[in-house]
Structure P
Amino acid sequence: MTLDEQSLGAISAFLATAELDPAALAELRRRFPGLPLSRCDASDVADETPYRSFERCNLYLLDGRDHCVKLTTDPSCATGVVLASKGAR
């Protein structure tokens, strides 16, 4: 399952205003059931280019189509997301 532009737009709109806390993650999981969603600290992916950047977090795209999962900036390859928190958890 790849992500479409409508879903990425909805995720981006949500992240533009939300705190990146457990309630926000639960809401994203509710809105996008089955979507692989991970959270990490921004320092964990400091050498990677985010798909989009927001005040409280960076949004990275996962490409899980092959045997190994990797980050991508290509939305047509995205099968999940990683949210990297810029602040304290």
Structure Q
Amino acid sequence: MGVRETTIAKLQQLPDWLLQEVSDFIDGITRQHQSVASDNPQRNITKTWAKWFESVDHLDIVPPKPSSPYQQLLLNKYRKQGLEL
């Protein structure tokens, strides 16, 4: 006797008031496995990264103000060399 036949035999022995609980449990397991099977992890990761890049692309970049005279001198030196920070 296979698992299916054994399970059906057990179900036939249960009282009616327990059958609804078993039916709800089976529905829950079925939904869980359908959602896992339909989820494509690669697609979800791709969507997540695309959303992150989109949000980062719209950020305003404001350079920090120099907090010391040394930092200001260093920035001036780099700017004289043609570098923009």
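Where a number appears in this text, it was derived from the coordinates with a stated rule and is not lab data. Owing to the predicted nature of the structure, the values given are computational and were not obtained by experimental measurement. Cβ atoms are built from the backbone, for glycine too; each structure is taken alone.
A few remarks follow.
- Structure (P, Q) behind the derived value -8000 of helix-only ellipticity at 222 nm (-39500 (n - 2.57) for each DSSP H run of 4 or more, over all residues; to 500): P
- Parent structure of the calculated result 10.2, given that mean count of other Cβ atoms within 10 Å over residues 7-14 is the read-out and P, Q the choices: Q
- If Rg/Rh (Cα atoms, Kirkwood Rh) is computed and equals 1.59, the structure in P, Q: Q
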